1. If helix-only ellipticity at 222 nm (-39500 (n - 2.57) for each DSSP H run of 4 or more, over all residues; to 500) computes to -15000, which of 1, 2, 3 did it come from?
2. Where is mean count of other Cβ atoms within 10 Å over residues 36-43 largest, in which of 1, 2, 3?
3. Suppose distance in nm of label points 7 Å out along Cα→Cβ at positions 100 and 124 works out to 3.8; of 1, 2, 3, which structure was it derived from?
4. Quick check on the output: 3.5 is distance in nm of label points 7 Å out along Cα→Cβ at positions 20 and 76, derived from one of 1, 2, 3. Which one produced it?
5. Identify which of structures 1, 2, 3 gives the largest calculated value of distance in nm of label points 7 Å out along Cα→Cβ at positions 28 and 60.
Structure 1
Amino acid sequence: MSASSLVAPDAEAGIEPRPPLPPFSYEEAVLKVRKAEDAWNSGDPEAIALAYSPDSVWRNRTEFLRGRKQIVWFLQRKWQRELDYRLIKEIWAHSDNRIAVRFAYEWHDDSGNWFRSYGNENWEFDEYGLMRARHASINDLNIGEYDRKFFWPKGPRPADHPGLSALGL
């Protein structure tokens, strides 16, 4: 763990550190990516929002969000439309306080049409390990149910389930 992992929480602002903290080693960046994947696969917008700084700025496709309240609202709306959501993230690159990931997720709409959404995210973290910026570019591909590759119960992807590279995605 990096020396910066000893940063004390900002009790006055109600902020608790979310290790690993920057500057990230490669191993810490990989862990941060997996923790984000697991959180999103939980489907719990309130819990997910706690990984972002209170003033976090997002660009998600064509939407621009600021702060945890808007993040929660966005995720609630997202998962009313994107049913049986399953996500895999993979690190692409990292630096001291930034991580780039690629991802794919599968979901279906209320008519039973299946999709795989592919994208890239650029993340920037504050000293507490909270994401203060998230820039996401995402494309949706209509797939048949027979084309699905992400099979696990709701929640974190099992450790033995292949990642994106192993799946050829």
Structure 2
Amino acid sequence: MTAWQRVKLIGNFVNLSTLAGFLVCALGRATLTRGPRGLFFANGYKLGFPVAGAFTIGNVVLSKHDRSYFDDAHLVRHEERHSWQYFCLLGLPMLPLYVVAVVVSFLLTGDTASRNPFERLASLKEGGYVERPIQPLGKTVTQAFSALRSRPKGP
């Protein structure tokens, strides 16, 4: 771990974002292990939200997958960049800002990541995202309603 990664680790404890990540880890019944770059991996996350393959809160990277999911160095770099975003935004203010970015990106492209500045700064490609072009709002609304109609109905 570099000196700057140590600073980020301590800063994200102080700004409470890593502690919030530990709480979400416990609520999601995930298994916590130490990772590289001052990160903690929480694998086997059992809650259905968010839908992403991995998501970061502070220095905690949560995933429904097993630990081998983080053997991808690109993905680890991507998630570490998100931990830096928590550090730079002084912790938990990142969460509502990220939600706004998801909504704006979805309205512009029909995709939650393509125009999300947090995902773009973390590298869309390294996060496994494909960049989608800006599209008319009507097309986005049509896609959203089509997706809702095609969802299987529960009991």
Structure 3
Amino acid sequence: MNYVWENTAITLIAFLILYLLLKKYAFGPLFSIMEQRRELVRQQLDEAKATREQATAYVEEQKQALQQARQDAYDIIEQSKQTSSKQAAQIVELAKNEAVRLKDDAVREIQNEKENAVQQLRSEVGVASVKIASKLIGKEVKEDSVQGELVDQYLKEVGGRS
């Protein structure tokens, strides 16, 4: 087998021409497309990273909003408890005041009734005294025992009326 140097040189020249043509017409656009694809992938990764960060921030914001809502609900419940306690205390105080007022009214009414009864008793005693005196004056005063009997009789009459 003979080795032909000319074929090797022609092949090398053809390869070099093919390489230059590929470099000018194929590799440039191919590398450009690959670079565009690489930039697109990098951009999508950056967008995904930004979206993930936004989602994380949104989740944190929602957690804080939920925590704030829980705190607000707790505050409202505590305020309601305090308000109900105050209202219960006011109702108890009003009930106590009303009970004291009713008691005072009852005591005054009892006092008035007592005074009326005493006044009525005094007038009855006055009338009875007049009757006793008239009976005593109407009878002869002979003995002390007769006067005692009249007083006892009158007291029995007065005692029977009560």
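1. Of the options listed, only 2 reproduces it.
2. Structure 2 gives the largest value of mean count of other Cβ atoms within 10 Å over residues 36-43 among 1, 2, 3.
3. 3
4. 1
5. If we compare distance in nm of label points 7 Å out along Cα→Cβ at positions 28 and 60 over 1, 2, 3, the biggest value is for 3.
Where a number appears in this text, it was derived from the coordinates with a stated rule and is not lab data. Quick caveat, the model's predicted, so the values are computed rather than measured. Cβ atoms are built from the backbone, for glycine too; each structure is taken alone.
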